[in-house]
1. Given that mean projected area of the Cα convex hull in nm², for residues 39-190 alone, derived from a single structure, equals 16.6, which label among I, II identifies that structure?
2. Using relative contact order in percent (Cα under 8 Å, 6 or more apart), single out the structure from I, II with the greatest value.
3. Between I, II, which one scores greatest on Rg/Rh (Cα atoms, Kirkwood Rh)?
4. Supply the structure label, taken from I, II, corresponding to FRET efficiency 1/(1 + (r/R0)^6) of positions 119 and 151 (r between Cβ atoms, R0 = 30 Å, to 0.05) with the calculated value 0.65.
5. One of I, II was used to calculate helix-only ellipticity at 222 nm (-39500 (n - 2.57) for each DSSP H run of 4 or more, over all residues; to 500), giving -11000; which?
6. When you work out distance in nm of label points 7 Å out along Cα→Cβ at positions 15 and 71 for each of the structures I, II, which one comes out largest?
Structure I
Amino acid sequence: MTAVLARRWARCLAASWTTRALAALAAVLAATGPALARHLPDLLTGALGEAEGVSVRFLAEPALADAWAQWTSHLTQLLGLLVPVVAAATLAADLDRGTAATVLTRPVPRAGYLLTAFGAAFAAVAAIIAAGTALTVAAALPFFDDPLAGAGDLAAGVAVWLVFAASVIAVTLLAAAAGAGALAAAAAGIGYVAAMAVASLWPVIAEWSPAGLLRATADLAAAAEPGPPLTGPLAAGAAVTLAALAAAVHLLTHRDLRSP
């Protein structure tokens, strides 16, 4: 039954505009990021240097870390805000349409129904971001020396971000199980992302919350000097994910579902 549910969620996500929007935006940002990083000084010179007499000589020569920084900044900002929108296209959309009541009239456990929705949404996001990361590395080949040598740092940063993405999906599903519609559930997930982005500005908070995963994403990709240990943020991210999923299962199990 789990495999059947997983295939159903996979079909739903494949047909959803939200998944396609995330994939398209990730592809565009991944393909253009390295070129933008390489030519940023030239662009600034053309836009400001000659017209306003502003010197851009203080800018360092573009490095591979700048290309990786482009991609990780997109992850922690624009693309991160689309993750809850993708997640809301699963459980919240089914509950809105009343499809969930039809599916659950069969011998389908509600816990399995919700957890497979989480797994499908996470798999879709992970696949899109992994493909975008590979495209970023490929796009960096014409502009930087041996980007493959630094791909491991980028992969480490992306892996940490995926732990954060899992917590975003779980929070979105919790909102859906609590009765929020698709738009409200997505808004709850976006609010969580925004709150963690603000919290990441305070090292004391970031060290012991999922917000630290956002800071670590950029630091690992740039091979920066070692910062605070990742144990706290990773544990906090996993705890938020597990707690949100447990609460969502409880709420969905005891909720009356609307029929189509």
Structure II
Amino acid sequence: MEYRFLKTFISVAKHLNFTKAALELHLTQAAVSRQIKLLEESLGTQLLIRSPQKVILTSSGKELFQKGHYFQEWILSEFSQEKTKEVRIGALQGILENWLVNKIDKLFKNSNFNLTISMSSPSNLTKMLEEGTLDMILNIKNIQTENLTSLKLFQEEMVLISKEKLSLKNIDRYRWIICDPNDYLMKYCRKKSPRILQVNSTTAALRLVEKGVGISIIPSHLIIDRKKLQIYPIEKFKKEFIYLTTFNYKIIPEHIKQFIQILSGKST
């Protein structure tokens, strides 16, 4: 059933007059009659009894008019341009605390939407987006699928950090502080450390390294006081990027489009 047919039926049922419905919908009477006929055929029931004097709703027509009218009101309310929209975004902790927060003032300066920000691991962010609980994510993965697409935002430098000088040839001898089962340390060193501390926070990982608990690989922009740490650039992860991933919209919602333009630096 096409929504335009339902819209036409609701207009006819409201006025009980084909001429008035045609004027309201800017259609010819023939087009109105045709759409009502197609609607009745698709539903397999007669909705109207039409005579030269008047139009009468059948019992099915009365029921459809009542429920269809509420449905139409809901659509107009739910998708109204005036309604405050919501953007649900997910981000890695480091990106949230050191990059996204600096965009917030610009996001709300001339925007009329509510913003909900969730923080999680890379794998969980992707899962939440696929399940529809988020509208977009800021992640380290370039995802290009039938349903999702990624936009490159900026390059991120990953560095190995420790409190004291360490031997890069013997990374496995130190305690690893990781934030995810697929952490950079897991990819960097073939031989796994027998001592691993996992914490779901890059900020906490940084603090633990500063206290000498172990070593970690984190984005360099998280480090505020470089005098407290030994910092080793990682050539293997030199070309790491942060991506904005969202759905492959055919028609992108205006508030989502506006949000993406601000994050990508393309807004005016």
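Taken together, the values in this text are just the output of simple stated rules run on the coordinates, not laboratory data. Here the structure is a predicted model, which means the values were calculated and not measured. Cβ atoms are built from the backbone, for glycine too; each structure is taken alone.
1. Details: I: 11.8; II: 16.6.
So the calculation was done on II.
2. Details: I: 26; II: 19.
When relative contact order in percent (Cα under 8 Å, 6 or more apart) is computed for each of I, II, structure I gives the biggest number.
3. Numbers: I: 1.05; II: 1.25.
By Rg/Rh (Cα atoms, Kirkwood Rh), the leading structure of I, II is II.
4. Numbers: I: 0.65; II: 0.90.
For FRET efficiency 1/(1 + (r/R0)^6) of positions 119 and 151 (r between Cβ atoms, R0 = 30 Å, to 0.05), the value 0.65 is produced by structure I.
5. Numbers: I: -24000; II: -11000.
Among I, II, the structure yielding -11000 for helix-only ellipticity at 222 nm (-39500 (n - 2.57) for each DSSP H run of 4 or more, over all residues; to 500) is II.
6. On the way: I: 3.3; II: 2.2.
Comparing I, II by distance in nm of label points 7 Å out along Cα→Cβ at positions 15 and 71, the maximum is at I.
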